Structure I
Amino acid sequence: MDENTRVEVEAAAFRRLVTHLRTRDDVQNIDLMNLAGFCRNCLSKWYRAEAGARGVALDDGAAREVVYGMPYGEWKAKYQRPASAEKQALSEAAHRPE
């Protein structure tokens, strides 16, 4: 696969992932973190960092809007639910320094 095609394929896969995450508003970020080790916020931070590495200034809010499809505060108000004690414990255990 040539370089240009590879970049196009990777970009298309990223767009598919973002579309999938937008349609799965039932899946909470803590669930993603506990199962996969990353969440929508992580993805938006990676997006912002890669834009910055290419000289494009992007703040957290703009990067999150790319991933969430709406302002983050709006997404939280519509879809975020309180995490159970069990989910919080799993998250804390995974992020505890060794």
Structure II
Amino acid sequence: MASAQVSRDGDTLRVRGELDFDSVADLWEATEALFAGAAPLRIDLSGVKRSNSAGVALLAQWVCQARRHRRELLFVGIPAQMRAIIRVADLETVLPAA
């Protein structure tokens, strides 16, 4: 089973590990409350070792959650594998990246 961890550093969420079908549901549960209050402004993905489309779907869900609370997210350190999925899915305008 894959695992992913998230930690908060001020207005930044730092994500580490693998984002796939096994880990994304748990990670969503772990971060859902963070978007209810003062949502983070940046999500640092430089610690992500591997991701598939489930990881990209999680990013889209985070954007939706942040926008519900009138916040804008910026993704930094997006791994090449995730960038390729984002490009193929034509999500470059939906998922704001630095």
Structure III
Amino acid sequence: MYTLMAIGGGLATLVVLLLLTRLIWGAAAVAKAALVFIPIWAVIAAIYVGLGVTQYGYSVAQEWPMFVLDFGVPALVALLLWRWLRPAAPVAA
């Protein structure tokens, strides 16, 4: 259940970041914001796993698969959005 909440939180964070980027800097910056999200989310997911280890008594081996899911799903969505939203490369004539 906590993993689903973490993934949902990551996706919600991504959406908020993309919407704020579009409002502040315009549509051209949205693709770059998707890439900027990835390291930000890595830090947040690592903190979440660190809390699981230090506060709740889980081992790193138990938390590692959760980190992969908690970080990986939103990061994969961000990469796919970046690929979809990035400007097309100019065609050489």
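Read-outs throughout are calculated quantities, based only on the coordinates presented, and are distinct from any laboratory measurement. Owing to the predicted nature of the structure, the values given are computational and were not obtained by experimental measurement. Cβ atoms are built from the backbone, for glycine too; each structure is taken alone.
Here are the numbers for the structure shown:
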read-out	value
Source structure (of I, II, III) for helix-only ellipticity at 222 nm (-39500 (n - 2.57) for each DSSP H run of 4 or more, over all residues; to 500), computed value -28500	III
Parent structure of the calculated result 30, 30, 19, given that Cα extents along the principal axes in Å is the read-out and I, II, III the choices	II
Value 2.7, calculated as distance in nm of label points 7 Å out along Cα→Cβ at positions 20 and 60, assigned to which of I, II, III	I
Label whose coordinates, when mean count of other Cβ atoms within 10 Å over residues 12-19 is calculated, return 19.6 (choices I, II, III)	II
